[in-house]
Structure P
Amino acid sequence: MATVFVGAGRITSALLAGLQLAKYDRPILVHDHHPEKLRRLKKTYGVATEPDLRRAVQQAKVLIIAVRPASVAELLREIAEGSRPFKRLVIAVSLAAGIPLSSLRAGLGSPVRWARAMPSPVCRSGRGLTAVTFDRGFPPAAKREVRNLFANVGANLEIPESKFDAFTATYSCSHGYHALAALADAARKLGLDRKTALAAAAHALGDAVTAWRQGNISLDALLHEAATPGGIAATVMECMDKAGYRKIVRRGLAAGLARARKNSKLALPQTSNSPW
């Protein structure tokens, strides 16, 4: 039996890169409706591919649903067509942001057991962060299997589903890239060349965060150390806060949370063989 990815998009590619780096030894199979995507992943990562959805899911011990939230309903409907697609316990993990476990459970009945996971694209380097949450009745051994899978590509933590959307809005590596681009762009407007501006901005963001994570000094203490009262750093932070920096961050996260909650309202199919 294999770890089967349904969807050959960016997050699948990132996970495959991280798993390859970690020398993950379980068979991997990828399904997608687009042959060119399957050819690319097979060439890049050496994984097996299967263009037929039904044949792909029948080989799954762990089934990773890696499609966009708007595509989940149709995908589960396609899997559920006909008589019982699964005759044994299958661990299904949805990476679709905002789609709740209750909807996933209704989309495919027994013997599928559902988890949700939010892996970061940074997992391609083995430095990812993945939040996981599990449906009721999820077997303990299966929980360990899911967490061990994502442990291959970085840290993972189990959080309640009620916190999942807030985590999704907060943890994205896009925040770091966005901040890096904004800081470097501002530095270039002060006269730095692109390479120097990026080096300075990357140190301000990446190296500072690494120092905090690897040390035992509180964030407040590090801020105090880095920003001498009346100095340049303190002046920059004071100006940014007065301009609404923290308020803008809160507004951005609130917008992301609202987007995730809209996803939760996407209609999913109801199966007749669900035991719940």
Structure Q
Amino acid sequence: MKINILHAGYCTAPEHIAIHGGRWRTIHFPAMFALFRHPKFGAMLFDTGYSYRFFDETKKFPKRFYRWMTPVILREEDLVVNQLATFDLRPQDITHVFISHFHADHIASLPDLNWSRFVYLPHSFGHLRLPSKDSSFGDLKHAFLRGLIPSDFDARSQEVDMSKPILLSEEYAPFKAGYDLLGDESLIGVELPGHAHGQMGLFARDKSGQVFFFVADAAWLKRSIVENRPPHKITNLLFPDPKAYSETLGNLRTYYLTHPETHVIPSHCEETIREMEEGASPQA
């Protein structure tokens, strides 16, 4: 399987919000997605990054707060559909999209992928499925933009069967259980709770045997994992389970320290993406 790590736009925010003790300066948080090209299942994505629909969906109050809190920069060439073209791929060539969670910066291009199966942990979307009376404010709290969900989403959904986990070997410790998403152990999903309901991380192995661990927003910066530095406490107001977030971050640090050969990839870490583009070692 071939793996390419890409990003569709970025937002900006103060570094000290993303990591304890960080600087007050504003930094970039790229909206990473990954392209997998599997010999049997074809081209697949992990998340999608931003699209222009993000701006359409945040024009009006109260959703406009979303773009005020995390201003987004997106160029035409950053769009998923245009990046796929550089690999001679069309949107209809994407067979599966593995969704880490349903925050807008991870799902904004779902409507562009008209032939894909959507794979996710059931409870990541279950609590969002039906709008409440004050759905605009409720959705905003969950960083969820309902207009980003395709009209035929349910018909193309392939919820992970959580009743059939697989026991993971010591190779994945301290993670003990996961989900064989394709049946050949090339993509193994693991739940990374705390940041969002049902957040799913992904272990992937490329054709050379190199292991990648896509950890979504379980940490915003790789330094958070390396140095066990959580985000500012104010983010506890946004996380559904701050205690679980802390436990997940601890597990990620344990994994990182005991598996130095693995590329651990947070979805928004500019330094990590730069390392990958430069061909640096996982812990450079």
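List of remarks:
- Structure (P, Q) behind the derived value 1, 5, 13, 18, 21, 19, 13, 8, 2, 0, 0 of P(r) over Cα pairs in 5 Å bins from 0, in percent: Q
- Answer label among P, Q for the case where FRET efficiency 1/(1 + (r/R0)^6) of positions 49 and 113 (r between Cβ atoms, R0 = 30 Å, to 0.05), calculated from the coordinates, equals 1.00: Q
- Which entry (P, Q) yields the derived value -15000 for helix-only ellipticity at 222 nm (-39500 (n - 2.57) for each DSSP H run of 4 or more, over all residues; to 500): P
- Structures P, Q, by distance in nm of label points 7 Å out along Cα→Cβ at positions 97 and 169: label with the highest value: Q
- Taking mean count of other Cβ atoms within 10 Å over residues 65-72 as the measure, the highest value among P, Q is held by P.
Read the figures in this text as sums done on the coordinates, not as results from a lab. All values derive from a computational prediction rather than experimental measurement. Cβ atoms are built from the backbone, for glycine too; each structure is taken alone.
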